[in-house]
1. Can you rank I, II by distance in nm of label points 7 Å out along Cα→Cβ at positions 159 and 231 and just name the one with the largest value?
2. So P(r) over Cα pairs in 10 Å bins from 0, in percent, computed for just one structure, reads 7, 30, 34, 20, 7, 1; which one of I, II is that?
3. Quick check for you: by mean count of other Cβ atoms within 10 Å over residues 39-46, which of I, II is greatest?
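What follows draws every value from the coordinates through simple rules; no lab data is involved. These numbers come from a predicted model, not from an experiment. Cβ atoms are built from the backbone, for glycine too; each structure is taken alone.
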Structure I
Amino acid sequence: MKRLLSVLVAVGFLSVVGTAAAQSPTLSGGATLGPDGVITLVSNTGDAVAGNDSSSATFTLPAGTTFAQLATLGVEFNVTDDGCAAGSPRITIHLASGKNVFVYLGAAADVNSCPLNQWISWPNLIGNADNGRYDTSQVQAGTQVTTYAAALALINGLPAGEQIVSSVSLDVDAGYAFDDKEQTVLLRKLVVNGLLFTAKKPKKQNPAQLCRAQQQADPAGFKSHYGTNKNKANAFGKCVSRMAKAVEAGAAMKVHQQTVKSLKAKKAAKAKAAAKAKGKKKGR
């Protein structure tokens with residue numbers, strides 16, 4: 001009877017693992033869900049806002065899930081600014097003990113290297129044999145370059161309570177590693193056992209809504225960027241016209257994100273220049 005119950009429990013677990021149910025991860029830091037159903041994760045250490053220094057999309061796992069019971073760990077992402085660096089982006093497997101196992105997402109030959117503006121898919125990182133893909137240095141010092149098999153053996157050797165996984169997240173936090181102090185990653189799929197986030201087929205974007213978002217990023221810069229008449233009063237109309245063309249070409253979100261980034265950068269540069277000029281006046 002005990003054996004039968006054990007088999008039934010095992011089958012029940014496998015059925016949960018094998019059937020992923022769509023749901024949304026918890027977003028934190030500079031992570032946002034866009035109108036196209038894609039999550040944008042930003043690390044911006046170049047502005048005065050501390051809340052967007054890092055971003056995470058997190059799945060909380062069913063109570064009692066162990067590291068060995070992770071059967072599926074997949075992700076589809078796109079690094080749009082400025083690349084992979086310093087272990088970011090990565091998947092973090094949060095152990096109940098408070099320690100973490102990191103899974104790096106770059107190329108097999110260099111986990112801190114990845115192409116820009118290209119969707120990268122890892123269907124399942126469980127069982128991945130790339131040396132350096134897994135980092136268990138928080139569990140045991142000196143094991144930051146390791147494989148799944150070695151990570152599994154290490155964690156299976158821990159007391160039962162320390163094998164429990166509380167949550168799994170996709171993290172972006174290496175803005176500081178780039179000249180512009182920004183790193184941006186798009187996420188359209190994250191699957192952990194029976195938990196699945198996948199971007200829904202996007203609705204056709206509204207050009208006017210995209211333009212309002214750009215305008216909010218820097219009202220003065222927006223007028224200067226789009227306006228063509230004497231007082232730049234036609235800026236909003238020109239923006240809507242340009243974004244409508246981008247929508248039809250299927251490039252609306254790319255153009256929108258690039259424009260917002262440019263407006264914010266110019267606004268920050270002006271503020272920096274103004275502060276510098278004010279400092280010089282005081283010094284006279």
Structure II
Amino acid sequence: MVDVRVPASSANLGPGFDCFAAALDLHLRLRVEAAEAFELVTDLDVPRDRSNLAVAAFERVAPADGWRFVMTSEIPMSGGLGSSAAATVAGLIAARELTGAQVDVLALGSEIEGHPDNVAAALMGGVVVCADGAVARIGTPGEVEAVLVVPAEPVATALARRALPESVPLADAVFNTAHGALLVLGLARGDVKLVARGLRDRLHQPHRAHLYPRSAALVEDATSLGALGATLSGAGPSVLVWCERGTGEEVAAALTERVAGWAQAFPVAFWLDGASSRSE
């Protein structure tokens with residue numbers, strides 16, 4: 001038997017489209033144990049057959065015959081919080097631990113997901129920067145806290161992808177390069193002023209704003225609620241609101257009032273540890 005625990009993740013972090021992500025303290029758990037036949041047990045609104053993402057990932061390594069999969073999760077399923085990456089990573093780790101197979105979880109998970117950012121954050125924890133097939137990781141500084149805003153109505157990732165242009169103006173590319181550098185430097189130094197300056201984006205958030213106008217407005221208005229800033233989480237519509245240490249509860253209260261009727265707002269910790277497993 002193996003018990004796998006994988007954190008949620010928020011990708012892009014503003015300027016780092018498809019290359020930045022942070023792990024968050026919400027977790028998916030997958031227990032895989034010997035059984036007479038394949039079985040998936042879960043209360044989640046997910047497929048219970050071999051098309052389930054965790055099982056499909058497991059079967060990239062070994063057949064699921066003779067295994068019972070028990071899945072629980074705290075991660076909102078359609079909010080841009082890395083639920084699919086968490087399931088994929090959990091399935092790959094479970095297969096590796098149970099079979100002893102040599103599995104490059106980052107490479108295979110990135111292939112399955114189509115991009116590495118959520119997979120890398122879920123696997124390694126902290127904040128990750130993905131480039132050239134490799135991952136650089138930095139710990140999230142204690143000076144920064146977060147609040148999540150999770151709308152009740154999801155937006156399909158495929159729809160959010162289609163909203164993006166095939167090309168962008170050079171000025172926008174330069175803008176994101178500069179602000180991505182500011183964000184990483186601020187996180188590495190623990191400088192909240194640099195973090196706040198680095199959260200801005202021109203490559204993807206403006207093009208997706210029409211899909212979730214209330215989330216987009218919240219990104220623009222976050223500083224008026226006492227936050228350092230805010231970023232769309234992955235493809236949205238969830239919003240990651242960045243706060244200076246000691247202000248998260250106050251910002252969460254203001255956000256709860258602001259989003260009443262269409263979303264939930266709650267503090268969440270950045271998660272420094274990556275995925276973990278325990279075998280018996």
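1. With respect to distance in nm of label points 7 Å out along Cα→Cβ at positions 159 and 231, the highest-scoring structure among I, II is I.
2. II
3. I
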